[in-house]
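Computed from the coordinates by the stated procedures, all read-outs in this text should not be read as laboratory data. Note that the structure is predicted; figures quoted are calculated from it, not measured. Cβ atoms are built from the backbone, for glycine too; each structure is taken alone.
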Structure 1
Amino acid sequence: MSTPRGQMVLTMFMLSSGFQMDSWRDPRSRSEEIGELSLIADMATAAERAKLHAVFFGDGVDVGTIRDNNIRNTGLYEPISSMGALIGATDKIGLVGSVSTTFSEPYNVARQLTGLDRLSGGRVGWNIVTSLFGGYQNFGQSEMPSPEARYRRAQEFVDVALKLWDSWSDDAVLNDRVSGQWADISKIRDIDYEGEHFSVKGALNMPRSPQGHPVLFQAGQSPAGLQLGASVADAIYTAQPDLESMRVFSDRVRAQAVTSGRDPGSIKILPGVVPIVGRTAREAEELSQELESFIDLVAGRRRLSFAAGISIDDLDLEESIPAERFVEGPQNSSRWHSFRRMALEEGLTVRQMIVAFARAGGHRILIGSAEDVARDMIDWFDRGVCDGFNLDPPSIPDGMNRMLELLVPLLQERGYFQTDYTGDTLRERMGFARPAGR
């Protein structure tokens, strides 16, 4: 069976505590193993059995959210070391990790990712992030750079990394035992880079990776983030709660890709989705209510207030946030606009907003039978607004297992998702051409 648009790309967010805040409180969770290899190895191998293209690690570099008792995406698994550890536990699934261009240096990152790509046989991807908040005090900075400054640095950072990855020709390694020459040094070239933020002589001190370049992911939704993603990324992660916002975002990415001189169809757009899945709609709703019971409403009020930048301490849980508390300004993020829409257009109460934020964080949440959820995902894919999805397991392991064992097989049966891996590298399996290099 085939579909008009081919097949979806599916990746999975490696949140060992579950995507829903506080879902680690579920008695079935494996929260005692958070931080250990056993947990992420089981998660990654489960995703590989389902034939997902990749697993994806987010990151955080400060302790603030842990002090707030929110361990959803806190850097408890550092991406570079975690991907390295999973190379031996997996065989074909891609390994994607977030590394911040604000708190790193391009030579180190290019070298680390090349090393991982070679060790994994070409299965590594880099999620390019600039870091939204926190952590600057840990890197000798007096304040967090502005979004504009962070994205200027990120653009230059990626440019340097690409040049370093191309500093070796594919045929530079001779391994000639007779002549005693291991590499043709004429095919290893310094990049001699001088820019606003970086001065890098190069070349990289290791051969080009199996993929040429690791697969590049990006997730910024601001104008600067969108410009970066459309100009360099192979795949773009995004949080879009409804079809219309997804369509607008997709159109903006495609248009910006054309402006950047790229084929708009060469970029895979992968919205996040939180599937709470059951064998029946009733079973899914029961799981949904059970997960909701684990949400700490006191902490949830504090987290919502911080994320929205709005004081809500005086409001009852059953009240809505008044319109006058949403003050328009250029600093307002896409998340702020989402909160405003939830409160003013959808009429959600404080309690409902706390639950929605804890569950999805701006992503789309789908509650229903595997049949219902698959139909919904297929609808977005068939409309051409996305090229697949980043699956956010609501809880670990139960929510993840339902997602992988009930939902993914339905997508496979209907021809919308692969039943086995094809190609030798993550780049090939996701349908991307190998960069030719210099």
Structure 2
Amino acid sequence: MAHFGVVAPAFLSHYTTLSALAGALVERGHRVTFLHRPDAAAYVRDGRLGFHAVGNDTHPPGSLDASLKLAAHPGSPLGLRRVIDDMAQSTTMLCETLPAALQALQIDAVLADQMEAAGGLVAEALGLPFVSVACALPVNREPGVPLPVMPFGYGTDERSLKMVEGSTRVYDWMMGPHRRAVEAQARRFGIPVRGMLHEFLSPLAQVSQTVAEFEFPRHQLPPQFHHVGPLRPLARNGATIAGTRTGALPEIDPDRPFVFASLGTMQGGRLALFERIARACRQAGVQLLLAHCGGLDARQEAVLLRTGATWVTDFAPQLAALERADAVISHAGWNTIMDAIATGTPMLALPIAFDHPGGAARVRYAGTGIQASARFTRAGTLAGHLRRLLDDPGYKQRLAPLAAAVARAGGTARAADIVESALGLAPPQRAMAAGTAAAGAPA
């Protein structure tokens, strides 16, 4: 059996996703250890998984909170530049500390989050096999396909193609500090010099939380790329289960529409936006369960209850809530989008940062929801969007085949099959099953 090292950005949503895959690998007899700055240990919530702290000198305990606050609220172009500089410093730290840690832990293979170049870079430098995992939208590039951070949709006309080309140049220029940091590490390791995230993806296997049916048209994905759908924890019988850090659903009135709202773990402190959402739900006459993921205190929760929320909590059982909900209001984070598709729940997307605009653009493209501005859309307009989602059966009709595609994609179990097969770790029957599934599934 193998000992896997996991290298990912220190974000709870990424650790939660990768922990699902890691748990499936542990069930098969492997060991899995996450590696990052000391504060990230709090994100490893499965007792079967290990954590090894690195970077204590440059990223000591207590320092992560400032990075997360900056990432959630960059505020200005200067603030965005600070976010990119912070990413560069984190990648540099990982590149400088991971080699000794991986060797000391006797790591056999790496699970490398696509959003952290250090995973693939260090694995390549050490000659370790690695598998890339796209917890968010994949960073694989293709002419004509907008980057995940871009807000516009897909098109093949001249204007659309020029928008993709121009926006990619702007993005690459903005990411210059990070690119230069990665290039410096590549030179130090003596491997071919490159500096962008998409240049450090695995030649063995790339696993993505997407399904081809809910993506912009792709024609140049490599043969080792696999759409597997949402990576969620598995029970021993292989069935997908919800997370464990949540309470039960409240008593929902079956005769009134029910809406679930969440802005994810990084954006859960946006009280003003939650207030607009609560007022909109009151105006629309719907029940609202609002989950702030620990971003608000009891006083702020009380404000939202007075404003129009029916229930306010820190964490809710998201899959269960979406299975019951008539609509979901979210920041268009990829985990929420994929869960909404899996449960056939129409979406009101309010993108805020990172790849949220790209997720919302795909919601628009597929016709599975409505996009509005998280910053400027008034409560009355949000209420109108909600009524449209609830009253128009077309949204659920368009979601039905996508939900079926997610069910077919294989999720966590198939991802584990692919990892084992790519690294030569699977028993013959599982390796054959993974190969057959990959051959029959769209890339």
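Computing FRET efficiency 1/(1 + (r/R0)^6) of positions 46 and 174 (r between Cβ atoms, R0 = 35 Å, to 0.05) across structures 1, 2 gives 0.25 for structure 1. Looking across 1, 2, the calculation of FRET efficiency 1/(1 + (r/R0)^6) of positions 54 and 262 (r between Cβ atoms, R0 = 30 Å, to 0.05) that yields 0.45 traces back to 2. Each of the structures 1, 2 was assessed by mean count of other Cβ atoms within 10 Å over residues 318-325; the largest value belongs to 2.
Look at relative contact order in percent (Cα under 8 Å, 6 or more apart) for each of 1, 2: the largest one is in 1. To which of 1, 2 does the computed value -11000 (helix-only ellipticity at 222 nm (-39500 (n - 2.57) for each DSSP H run of 4 or more, over all residues; to 500)) belong? Structure 1 accounts for this read-out.
Largest in distance in nm of label points 7 Å out along Cα→Cβ at positions 190 and 214 among the labelled structures 1, 2 is structure 2. If mean count of other Cβ atoms within 10 Å over residues 350-357 computes to 23.0, which of 1, 2 did it come from? Comparing all candidates, it corresponds to 2.
Work out which structure the value 0.10 belongs to, where FRET efficiency 1/(1 + (r/R0)^6) of positions 78 and 254 (r between Cβ atoms, R0 = 35 Å, to 0.05) was derived from one of 1, 2. The correct label is 2.
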